[in-house]
1. Using relative contact order in percent (Cα under 8 Å, 6 or more apart), single out the structure from 1, 2 with the greatest value.
2. Quick check: 51 is what I get for percent of Cα pairs over 13 Å apart, for residues 151-190 alone, calculated from one of 1, 2. Which structure matches?
3. Using mean projected area of the Cα convex hull in nm² for the comparison, can you identify which of 1, 2 gives the largest number?
4. So helix-only ellipticity at 222 nm (-39500 (n - 2.57) for each DSSP H run of 4 or more, over all residues; to 500), computed for just one structure, reads -22000; which one of 1, 2 is that?
Structure 1
Amino acid sequence: MTTNAVSDPVNEMLPLPKLATLGLQHVLVMYAGAVAVPLIIGGALKMSREEIAFLISADLLCCGLVSLIQCVGLWNVGVRLPIMMGVAFTAVAPIIATGSDPRLGVPAIFGAVIASGVFTYLAAPYMSRMVRFFPPVVTGTVVLLIGVSLMKIGINWAAGGVPMIHGPSGMVPNPQYGAPVNLGLAAFVLVTILLLTAFLKGFMANIAVLLGMTLGFVVAAAMGQVHFGGIAEAGWLRVVLPFHFGFPTFDALSIITLCLVMIVMMIESTGLFLAIAEINERPLTQNDLARGLRADGIGNIIGGIFGTFTYTSYAQNVGLVQVTGVRSRWVVAAASVILIVLSCLPKLSVLVAAIPNAVLGGAALVMFGMVAATGVKILAKVDFTGDRRNLYIVALGVGVGLIPVVADRFFAQLPDLAVRFFQNGILIGTLTAVLLNLLFNVRRPVLTPSVAALDA
C-alpha cells in the first residue's frame, strides 16, 4: 500500500477480510430496496414466480455491475467515490404503465430503459453544470431533506412494513404494523448498534451496523419472526443471460416518459454526489459529476440488456459511509462483487431477503438520521446572521420537500403528470432551494469546497 493510498481514505485498499465484511454490510443495507422494485413490477405485470425470481437475480447482477462502474470508474464513466447503485423507485409507475399496455408489453419496457440510458449518458455533461448552483446553503438543505425523507421509510420498516397492504377487497390496515414484537426488534437492533459503537473500537466499531443486524436476525429467528419459505424451492445456481424476455422494442412515448424521469433522477443524484463528497471531504468537480451521471445512463443500458430497470445512487448507503467512517470506494467494489455472486446463487438471495423489516428499520433509524445530520453539518458553514435570507432557503426547501412525506395526497387532484412530479419530495425541495438561492444570492453563489474546483 502506498503512502498516498493511506493518506487518501477514498482510495485506501483494506485487507481482503475487512473489505468483504464491510462490503457485506453495504449489501444488507441496500438489499431490501434492490429486491422491492422487481417484486412490485413483477407483481403488477402478473409475471410468474419464475419470471419474478429472474427479475431479482438480474437486478442483483446489474446492481453489482453498475456499482462497480460507479465506484471504480471506466474511462469517462463513474464518480469514483463510495457510491452504491440500485434500481430506482422513481420509474416504477411509468414502467408498469408501459408493461401493462397490451400493444407494448415487457419488451417496450426494456427498449425505453435502454433509450433513456443513452439519453442520460449524452445529457450528463450538460446536467453537470448545475453543480455551481449548489452552494452550502443549497447542498445542506438537500442533504438534510434526503435524510429526513428517508426517515419515513426507516420508521415504517421499524414498525413492520407499511401501514396499509393489499387485501382481497383493496387496501386494508397491515395487522403487523406497530406490533410490539416489531417495535421490540427494531429497538433491540438500534440499541445494539449504539452500544457497539460506544464500546468497540477500530474495525469492530466500523461493522456495528452489520453486527447489530446479525444479532437482530438471530433474535428474530429465535422468536419465529423469520420466514424461510422459498429457500428449499430456490435453485442452487442461476446464470443471468441478456434479453431473457426477448429483444427490446422502442415506443416513442415510453422513451420520452422515461427520459423525463431520468432528468429528475439526475437532479437527485447530484444531491447525493455532493453529500458523499462532503462526507469524504473531497472536492467534486464538474467533470466528476458528469462521470457520475454517465454511470446512471450506463446503468440503464446494462439494465435493459439484462432484463431489469433504471438505476440510481442509493442514499441509505451514503448514510452508512457516514456512520462507519469508512470512506474507501474499494469497500463498495467488494459489495458489488458480493451482489454479482448473489445473483448467481438464488438460495442465498432468498435467505438475505428473509431479514425482517423491523431489523432493517432499527439500523435505518441510525443511518438515515446520520444523512440528516450531515446536512446540518454542511449548513453550519452558512452565514445565517449576516444574511438572514439564507434562512428562507432552508425553511422552504425543507418545508416544500416534506409535503409528499407528511401529506401523500396533497397533490392528488392535479393532473397525473403533475402528481408524479410533485410527489417526489427531494426533487421539489431541491428545485425550491436552488431557485430561492438564485433569487436571494443572484450576485454570485458562494461555492462550497465540494464545488470550488469549478472556478479553479
Structure 2
Amino acid sequence: MGTFRNRRVRSLIGLAAAGAMALSLAACSGNGPTATSAAPSVSAEGTDDGTTLTLWTRAPLEKQAKLLVAAYNAAHKNQVELTVVPNDDYVAKVGAAAGSGSLPDLFAADIVYVPNWVKQGLFQDISANIDGLSYKDAINKGHLAAGTSEGKEYVLPFVLDLSMLFWNKDLFKEAGLDPDKAPATMDEYVAAAKKIQALNKPGVYGTATGLNCGGCLVFTWFPSIWASGDQVMSADGTQSLLNGANAKKVYDDWADMWKSGAVLPSSKDEAGPTWTAGFTSGKVGLMLYPATLLSSTPFDVGVAGIPGVGGGASTFVGGDGIGISKDSTHAAQAWSFLNWMMSEDAQVNVLAKDNDVVSRSDLANNEYSSKDPRLITINEVAGKGDTPVALNFQQAFNAVGSPWVTMVRNQVLNQAGTVDTDNDQITAVLGQQ
C-alpha cells in the first residue's frame, strides 16, 4: 500500500455544527488562566484511596467511555462517575463550567479543541507523569503534540479514531473488481466508484461523502493530500496550503465522480449526522470512513489507508484527548485513572477487545487484532498518521459555512475554478488573532 507519511501536525473530526460553538467557550470563560498549572506530584500509579472522580465525555465516544469506566471501577477503590454529553452541547457545557470553576476532575475533548483549551488553561500540567511512563515513545504522537504547550504536556489520548478507506467486498465482486485489493491511487478510487455505479443497481452508488460537513471533509480528504507528499497548512497553522497541484487533483477527482453520478446524491447537503449511513446500509461501494465503525459495519469490508494522487497512503488521526481539569482537587487520584487507561490492561483487554484502536504503537499487534488483519492495518496506520492543529481550526474548517466548505463546494459542485481565492480566505481565518 505504499508508504505512510508521518508529520507533526494536528486534528479534527468534529461535526460541522460543533465548529460554530467553539466561540462560546471564550465567551463563557473569558481569557482563561494561562496553561501553567503545576504537574501533580504523584507516583507513577497515582493514588487509589476510594475517591469518587467525575469524568465528562461527548456522546460519540459513549461506548468506549462506558467500557473503560466500568473496567476501571471494577478493579479500583476509586470510582469514576461518567457523564455523557450530547455532541452539539459539549463545547458550551465545558465553557460554562470553565467559567464557573466547576469542571469535572477529568474531561475528554475532541482533539481539534485541545490546543485552545490547553492555551486557556483548562487542563493541569501532567508532564512529569507522562514523562515517567516507560512507554511514552509509543503513545500516539499526534494526540500528545496537540496537548503540548511551551514544552509542557496536558493531555493523553482517550479514544483514537482514524479515517480509512473501506470497501464493500460484495459490490466489488459484482463490479468485476478484486475484493481483496484496495485502490492504490486516487485514479483507481475514481475508477472503482464508476464501475460500481455502472452496475445500475437501484439505490446503489459508487461512493459517498459529506459535502456540507467541514469536519467530515478534513477527516477524509486531507489524508489524500498528505499521502501525495504535501502539507495542508504551514507548520504554525496560520497559512493554508490547499491550492497545490495535488490538492487540486483531489478536488477534480471528486468533481468528476459527482458529475458522472457516482456520488450518493444526498452527499451534496450532508452536514455530518448521517454521512456514513449509505455505506453502512450496503448502498455504497467504497468510502473514506471512520475506523471506529468497523465493528458495527454488518458486511464484509476491506480496509486500507487513504490513497494519494500518485500512491502512498495516510490517515487523519482524530478522536479525543483527555486530561485533568484545572478545577480538580483530586489530581493524584485522577492520574490513577489516566495511568491505568494507558496500560496494556485497558488498551488491549478493553479497547482492542472491542475492536477499537489502541493509543500505543507497541500494542498494535495484540491477541485481538491478530485475529483480524484489518485491525492490524488500522493500528499500524494510527502510529503513522497526521493530526493537524491550528488555533483557528474550527473557524477555518469545521464551522458551518467555513471557507474550507466553500472551497470544496465551489470546486466539486460548481467547478468554479476559485481554488486560489478560496485558499486565501482559509489563510485569512487561520491567521486571525
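1. Structure 1 gives the largest value of relative contact order in percent (Cα under 8 Å, 6 or more apart) among 1, 2.
2. Traced to structure 1.
3. Ranking 1, 2 on mean projected area of the Cα convex hull in nm², first place is 1.
4. Among 1, 2, the structure yielding -22000 for helix-only ellipticity at 222 nm (-39500 (n - 2.57) for each DSSP H run of 4 or more, over all residues; to 500) is 1.
FYI, it's all coordinate maths here, none of it is from the lab. Keep in mind that what you see is a predicted model, and the values were worked out from it rather than measured.
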